[in-house]
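Participant: The structures considered in this document are given below.
Please treat every number below as a calculation from the coordinates, not as lab data. Keep in mind that what you see is a predicted model, and the values were worked out from it rather than measured. Cβ atoms are built from the backbone, for glycine too; each structure is taken alone.
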Structure 1
Amino acid sequence: MAEIVPIESKGAVDFIPGPVLLLGAPGVGKGTQAQRLLELWGIPQISTGDLIRDNIRQGTPIGVRFKELVDAGIYVPDEVVNQMVAERTAEPDCARGFILDGYPRTLGQAEWLDTFLTNGTGAGTLPLVAISVQVRYDELLRRVTGRRVGPVSKRIYNIHTNPPVSPGVCDVDGEPLVQRPDDTEEVFADRMRVFTEQTAPVINHYRGLGRFEEVNGEQAVEVVTEQISAALRRLRSR
């Protein structure tokens with residue numbers, strides 16, 4: 001795999017990535033790409049799932065409200081999620097931009113975020129651009145249902161692309177590998193349905209604004225990273 005060279009060492013510190021939304025169905029490798037872009041551009045990855053867990057663990061006011069809503073089985077309104085994102089993106093490490101993962105999920109969130117960034121400062125003066133990593137359904141299903149985990153070591157394998165040395169057991173401690181409950185075909189199909197329903201309006205929103213590109217996620221990891229970076233530069237040059 002090609003080594004990631006931080007953007008600063010390439011003499012391109014003048015380029016400001018700004019806010020970037022990475023879109024992708026479950027299993028496209030969005031998390032991997034976000035981490036590579038983090039190293040490449042020096043901007044943080046912001047996952048709403050991680051933010052929720054961090055706020056609940058730290059007992060912040062918004063975290064307390066999240067926990068109350070979740071414990072009561074009440075849908076968390078956009079205004080609460082939006083507030084959490086506003087607080088995180090106001091931190092100093094977001095000055096040159098940030099990579100959003102899992103937000104905005106709905107058209108309402110996307111419209112709020114556009115307004116928030118327009119009224120912001122630093123990276124917030126740049127509009128959000130969206131880049132979608134595309135992988136065929138059959139390949140996604142193969143990736144997700146082939147995933148296995150060492151219950152003790154937590155090492156992740158894939159019976160198709162990254163199998164253990166001895167079938168069915170962890171290379172680290174010899175424990176039998178397990179399949180996570182949400183890595184079944186039935187659960188994956190439901191997650192894909194929800195993803196498509198929620199994401200389609202967001203894609204159409206940014207496509208209509210001329211702030212959307214797609215890349216082929218079935219290539220080598222480093223090639224996908226290069227294509228995302230090229231897409232971002234094209235979007236910022238418009």
Structure 2
Amino acid sequence: MTQEFDLAASLARGVEDRSGAWAFVQGFAVHWVGAALGRDDGWPEAELDAAEERLGLRLPTALREAYVLFGRRPDLTSNHDVLLGPAELYVDDAKEALVFRHENQGAASWGVLLSSLQDDDPAVLVRLDLADKNAERWDDWLERLSLCFVEIILSESLQADEDLCDFLDPDDDSVELLEANALRLPFPAYPAGEEKRWFLGQDVLLRDDDGAAILARGRTAEDLERVRDLIPGEWLNDCR
């Protein structure tokens with residue numbers, strides 16, 4: 001990787017296909033997290049083979065590639081929600097989906113339908129943990145597993161060190177200032193009810209959660225302070 005990592009351009013390629021997704025993750029790890037992917041950051045193929053044997057099924061190519069490349073980098077995948085290890089992968093009780101990720105308090109799970117495991121880069125679905133278990137169902141999340149991993153990398157980056165990350169309960173002016181001072185990033189639409197938009201400021205990654213919250217991640221603490229000045233408000237971690 002060169003020093004000229006263009007997040008917006010790399011993300012545009014990353015949402016198109018698997019190779020672009022993995023290139024984006026590699027660049028993001030270097031230039032936003034500060035630690036390039038190394039040989040020990042992924043799971044050995046033997047661990048994935050053992051998971052397939054235990055489960056009696058084939059893991060999709062995209063899932064294997066992600067686990068081999070960065071599956072053991074919790075700073076990329078598990079600052080808030082949890083990417084399951086190969087030995088933790090399981091099929092849900094209804095025998096509908098292979099589950100690979102949990103919300104940090106068990107409120108949701110992400111998986112791939114068993115009927116689509118033969119696809120190299122299948123769609124990902126989400127299931128909410130409801131009081132009425134009979135009402136639980138797998139709903140559409142993102143159209144490709146590699147795209148889901150790009151989303152995981154972006155979202156988990158917002159949940160890292162408090163010196164680099166912050167949260168704002170916005171008003172109408174906050175959203176307008178965000179739109180005026182940052183570039184809208186080319187991420188596909190989320191499902192209905194999950195209206196989120198990604199933006200890039202000056203070395204600051206931001207997400208607007210349908211006007212209910214603005215989350216920010218700076219490359220440095222100084223970058224984060226700059227966006228707080230551009231979008232004034234009661235930022236949760238601002239102790240100035």
Structure 3
Amino acid sequence: MSHTKYHRVLLKISGEGLCRPQGFGIDGEQLHRIAGELKTVVDTGVQLALVVGGGNFIRGTELARTSHIPPATGHYMGMLGTVINALAIQETLEQIGLVTRVQSAIAVDRVCEKFIRRRALRHLEKGRVVILAGGTGNPFVTTDCCAALRGTELGADIIMKATKVDGVYSADPKKDPSATRYTTISFDEAIGRNLQVMDATAFALCRDQKLPIRVFSIVKPGALKRIVLGEDEGTLVHV
């Protein structure tokens with residue numbers, strides 16, 4: 001075990017992190033790579049909970065806009081996509097020696113547990129990776145908000161928001177070459193500047209609960225472990 005800065009962390013990873021750029025579904029190579037990164041963190045002794053999105057399969061808002069499917073139904077379909085991703089992550093992590101539990105906010109009892117806070121805490125205390133699916137179980141609520149909520153419920157020391165860029169920038173670095181990366185930024189600044197790396201409601205909840213967020217690149221090897229060891233990586237969003 002390594003000396004770590006955090007005891008319990010919650011990682012938010014988007015569904016797009018499980019597929020290739022502009023891809024769809026789950027890419028086995030990407031999945032295995034991310035699983036390896038997660039194992040390096042668990043091997044330090046840190047308790048790890050994971051909230052996964054479903055955008056690699058479906059985005060309910062976009063589906064509703066381009067079809068006759070009601071927005072609420074589209075969001076429920078997206079929640080089911082997160083369950084698919086959670087099961088894929090579970091099987092991959094267990095193949096490399098980790099013990100996991102999937103808990104869902106919507107009932108899918110043939111494949112995973114229902115989210116129960118005290119049970120999730122017990123799993124974490126036993127060293128199991130808890131993979132949280134189904135968002136909050138409610139339409140019109142993002143998985144970013146779910147991460148903020150679950151991080152607060154489970155007493156996480158920090159939320160780690162995995163993206164494909166290495167932190168929070170003043171503008172989209174892919175569109176604006178002059179965009180600069182923030183080393184640290186306050187929640188109020190992030191909300192006021194409309195920095196859309198994370199849902200504003202999630203920022204507000206974490207601000208009110210004084211729960212910091214570290215935004216980092218999931219495609220950068222070793223970044224996740226460096227964060228839990230207390231090294232400077234990405235952008236820290238704090239009160």
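Participant: Could you figure out which one of 1, 2, 3 the value 14.8 for mean count of other Cβ atoms within 10 Å over residues 45-52 was computed from? Don't jump to the answer; show the numbers that get you there.
Facilitator: Working: 1: 17.6; 2: 14.8; 3: 25.4.
Working through the options, I get structure 2.
Participant: Kindly point out which one of 1, 2, 3 the value 3.1 was derived from, the read-out being distance in nm of label points 7 Å out along Cα→Cβ at positions 21 and 205. Before the final figure, lay out the partial values.
Facilitator: Working: 1: 0.5; 2: 1.5; 3: 3.1.
Among 1, 2, 3, the structure yielding 3.1 for distance in nm of label points 7 Å out along Cα→Cβ at positions 21 and 205 is 3.
Participant: Match the computed value -0.43, -0.54, -0.91 of log10 I(q)/I(0) by the Debye sum over Cα atoms at q = 0.09, 0.10, 0.13 Å⁻¹ to one of the structures 1, 2, 3, and report its label.
Facilitator: Details: 1: -0.43, -0.54, -0.91; 2: -0.39, -0.48, -0.81; 3: -0.34, -0.43, -0.75.
For log10 I(q)/I(0) by the Debye sum over Cα atoms at q = 0.09, 0.10, 0.13 Å⁻¹, the value -0.43, -0.54, -0.91 is produced by structure 1.
Participant: Where is FRET efficiency 1/(1 + (r/R0)^6) of positions 125 and 189 (r between Cβ atoms, R0 = 35 Å, to 0.05) largest, in which of 1, 2, 3? Before the final figure, lay out the partial values.
Facilitator: Numbers: 1: 0.25; 2: 1.00; 3: 0.50.
Max of FRET efficiency 1/(1 + (r/R0)^6) of positions 125 and 189 (r between Cβ atoms, R0 = 35 Å, to 0.05): 2.
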